[in-house]
Structure 1
Amino acid sequence: MATILVFSERDEVAWELLGKASELGQKMGLGVAAAVLGPADPQGYLNRGALAVYTSKNDELQTFEASVYAEALNQIAKQADAAVIMIGSTRRGKELAGRLAQKLGAGCITDADALEFKDGQLLCTRNSLGGATVATQIINTGIQVISVNPGVGEPVASDEAAQVIEAELSLKPGRVKVLEKSDKGQGSVDIEGAEILVCVGKGLARQEDLKMIEELADALGGLVACSKPIATDEKWLPEERIIGLSGKIGKPVLAICLGISGQVQFTVGIRDAKTIVAVNTDQNAFIWQMTDYGIVGDLSEVVPRLTAVLKGQ
């Protein structure tokens with residue numbers, strides 16, 4: 001039976017994809033399989049909607065190297081008779097999708113925000129033209145490789161446990177060798193999965209003022225994110241905190257945009273938020289076109305007052 005094969009190096013993303021694959025598989029007449037490679041534990045995948053879980057502890061897979069993982073998935077895709085391969089659209093996943101598609105001679109779409117099976121075709125929705133519009137695209141090749149943004153699917157629980165299959169893989173050592181690893185530090189946060197984001201932009205006057213932004217985020221139980229210039233130009237926050245076309249795409253319950261003008265390169269990252277609040281001194285800023293609530297005012301005055309109210313002070 002042809003299958004939808006799912007892979008992500010992040011378990012939580014793979015489980016979301018399995019939920020979406022289960023939904024699509026029923027409509028497309030395809031089974032669902034997952035690949036769990038290297039040090040990852042397949043036990044967490046057994047009741048997630050997959051019929052089969054392909055695993056391998058091959059020594060070459062103990063450290064992620066895109067070319068090696070692409071070859072591993074190439075071999076597993078053929079064993080699983082994969083018609084569609086869904087890969088989590090993380091930084092690693094985007095590279096992996098392209099490499100795998102090349103090996104399979106398949107078409108590839110990256111950063112899909114939605115998947116729908118309609119009129120016999122798998123429709124992929126993604127940002128286009130720099131985020132200025134949304135395009136619906138299809139792949140015409142026999143095998144389809146799609147990298148899917150986190151949050152597109154929901155994890156499911158299945159009473160039927162998947163069959164664990166130890167894949168026999170023939171892998172050559174990768175050309176890239178990892179010499180050292182270090183912790184990401186303050187950048188290691190799950191911006192994409194956060195329910196509350198406090199986003200700061202160039203309206204922040206000084207790096208020292210980040211403290212009041214962090215205090216507001218703490219009071220809300222949220223995370224601090226930023227527009228690209230704050231991380232790449234000012235270097236006040238790590239690049240892992242960037243929201244938008246050059247960074248992460250979030251779908252929070254609440255997004256607070258502080259000192260952000262609202263250019264499309266940023267807004268694509270939070271436009272799916274349920275509620276958007278903005279604070280800006282410019283009453284003509286683009287950000288007002290998409291906000292639910294707004295305050296025209298200076299951050300240094302508004303933010304501490306918001307924090308005080310939230311803390312009951």
Structure 2
Amino acid sequence: MYPIRHPSHSLFLPLRGHHLHLRQWGQHRPDATPLLLLHGWMDVSASWQFMVDALPPAWLAERLIVAPDWRGFGHSRPLECATPSDPLAYGSADHYQFADYLADLDALIAHLNAELGRPAGAAFDVVGHSMGGNVAMLYAGVRPALVRRLVNVEGFGMPASQPEQAPQRYARWLDEIGALRQGTLALKSYPNAQAVAQRLRKTNPRLAPEKADWLASHWAAPDASGQWQVLGHAAHKIVNPHLYRADEVLAVWRSIRAPLLVVEAQADSLGQWYRQGEYTREQFHQRLQAAQPQCRIEQLPDAGHMLHHDQPAALAALLQAFFADGA
């Protein structure tokens with residue numbers, strides 16, 4: 001089994017109609033900026049454990065690290081659920097709006113500042129992976145004073161859309177909500193934890209077996225019949241009814257004031273998701289150059305999209321240096 005170096009502490013925070021599950025490491029010191037870690041789509045806060053374990057104990061002794069489970073993921077649950085620890089109940093939601101992640105993050109920062117005795121407008125360091133990286137980039141543009149330093153890990157955004165796509169997108173959204181209601185849109189289940197670990201390694205062949213075994217018990221849980229279910233609501237599979245407006249996203253990115261570090265895997269993840277030429281890493285870099293020309297881009301070798309699993313020590317070293325620079 002994977003040996004945990006820095007155990008986390010879990011708590012539930014009533015926030016915007018949800019029991020928001022938080023995973024915490026380290027301890028807060030008034031002279032150190034807390035760090036928020038934001039996970040990606042169909043992932044959980046425990047996914048950051050390997051990178052946190054690569055941090056030196058002295059670093060954690062001086063800094064609080066907080067990683068939430070986004071609504072509909074991990075152990076976060078709507079208040080309507082009987083208990084926040086119910087492993088599989090995600091309430092009556094039939095879709096999720098991306099803007100809610102921004103509002104949840106805003107409420108979380110306000111709560112943490114009050115809880116830690118910091119000024120209401122005190123800033124955080126923020127690291128986001130994939131979907132979490134996109135949330136972090138938008139939030140840093142919308143609330144620039146609340147982000148001291150920003151790290152986007154494999155959060156590329158999406159291809160630009162055209163208004164003509166709207167009718168078909170809304171129709172698809174309605175159809176998928178209907179499929180969820182009818183029970184034909186669901187996440188795959190697994191017979192045991194070992195099968196979950198195999199699924200994780202199939203998606204990411206670089207994931208070491210002991211890491212996959214450990215993560216499986218945090219990424220899924222058994223239901224009443226003994227089948228293991230992914231800790232994520234099937235409604236997350238429903239397409240966003242709103243088109244991705246690249247021009248609006250760039251306008252928000254231009255408002256970012258925090259120093260920005262973009263970390264990518266040397267292996268090109270975008271080629272796995274989009275047709276050739278539909279959206280490329282070069283186009284992502286062009287967007288960055290247009291909106292944040294001073295940003296720093298780092299690529300990690302021998303890593304894929306889940307580079308915080310593949311190269312946790314290298315990522316941890318980058319973060320330590322970046323957060324210390326100019327502190």
Structure 3
Amino acid sequence: MERLIAIIGPTAVGKTKVSIDLARRLETQIISGDSMLVYRGLDIGTAKPDLAERRGIIHHLIDILEPDADFSVVDFQAYASRLVSSVNCQGKIPILAGGTGLYVKALLEGYRFNPVTGDSEIRKRLTALAELHGKVFLHSMLIAVSPDIAAQLHPNDLRRVIRALEVHHLSGETISRSKAPPAALVYDTLVLGLTTEREKLYQRINQRVDAMIASGLVDEVARLLSAGVPADAQSMQGIGYKEIAAVLRGETDLPTGVDRIKQATRNFAKRQLTWFRKMPYIEWIDTDAFASDDEMLAYIYSKVAGKFNLE
């Protein structure tokens with residue numbers, strides 16, 4: 001079996017730094033498992049590591065698409081599986097770093113997706129329902145038929161909610177149904193989940209959002225919209241982007257928009273943790289249990305060395 005290390009956990013817990021530190025120690029490469037880092041130009045709001053932060057480590061699946069493109073879990077699985085094979089062929093153990101639970105689970109468990117074509121009439125009816133009753137109403141329909149997928153999608157992510165419902169109506173199955181046994185990993189994998197005390201995580205989220213605003217998130221969103229990226233593009237539905245777009249349209253003021261980003265991010269972290277609890281193979285690491293980052297890295301490396309018989 002091909003080898004793989006996965007570093008996962010809720011947003012703002014510190015996955016990026018740990019992944020880079022471990023990659024340097026192992027002299028390996030990182031595969032991003034974040035659904036938003038694929039887009040060029042979406043840097044601040046996605047907390048995308050810049051070249052200085054990457055410290056020479058090769059990062060895959062970052063900046064591979066224009067911001068008006070669509071990207072799905074099916075696309076991610078196809079890209080990532082090829083990369084896992086490629087890095088293994090180089091004699092290295094790739095590190096999957098990311099917090100998009102469905103993406104990670106689909107890759108690790110080898111989901112087989114339903115080859116269902118689209119139906120424009122179903123999409124039109126679902127869109128009309130959303131316009132009449134609101135996005136939350138449509139999201140509640142998805143919860144009723146596919147709670148696992150609904151847990152990964154924000155009600156405002158209307159395009160993906162409609163697609164999931166469309167697939168369900170056409171095939172009678174959820175968009176992510178797998179023919180493999182539940183939790184049967186297709187790689188020789190060590191899955192490490194980073195965690196921290198809930199209030200501390202929320203504090204880090206709030207501080208990160210404030211830092212994003214100070215770093216120019218408003219200008220970044222304005223630049224994307226001015227460049228012609230549609231406000232309803234998949235990329236612009238990401239947390240931070242849709243709220244700032246509303247500010248720029250004059251629908252709310254900046255302080256309110258910032259508060260909404262913080263709340264949405266905290267809610268996203270809750271959904272991530274709910275999703276990860278369904279992955280029994282995760283070995284959780286409490287980041288608060290270590291006196292320093294170096295001590296935590298040494299512990300993580302010991303787990304990796306023990307798993308893969310490294311020196």
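Can you spot which of 1, 2, 3 the value -10500 was calculated from, given it is helix-only ellipticity at 222 nm (-39500 (n - 2.57) for each DSSP H run of 4 or more, over all residues; to 500)?
Comparing all candidates, it corresponds to 2.
Comparing Rg/Rh (Cα atoms, Kirkwood Rh), for residues 243-290 alone across 1, 2, 3, which structure shows the greatest value?
When Rg/Rh (Cα atoms, Kirkwood Rh), for residues 243-290 alone is computed for each of 1, 2, 3, structure 3 gives the biggest number.
Thinking only about Cα Rg over 2.2 N^0.38 Å, for residues 99-258 alone, which of 1, 2, 3 has the largest value?
Top value of Cα Rg over 2.2 N^0.38 Å, for residues 99-258 alone, among 1, 2, 3, belongs to structure 1.
Supply the structure label, taken from 1, 2, 3, corresponding to relative contact order in percent (Cα under 8 Å, 6 or more apart) with the calculated value 15. Walk me through the intermediate numbers first.
Numbers: 1: 15; 2: 19; 3: 26.
Matching structure: 1.
Readers should treat all values here as calculations from the given coordinates under stated rules, not as data from a laboratory. What you are looking at is a predicted structure, and each value in this text was computed from that prediction instead of being measured.
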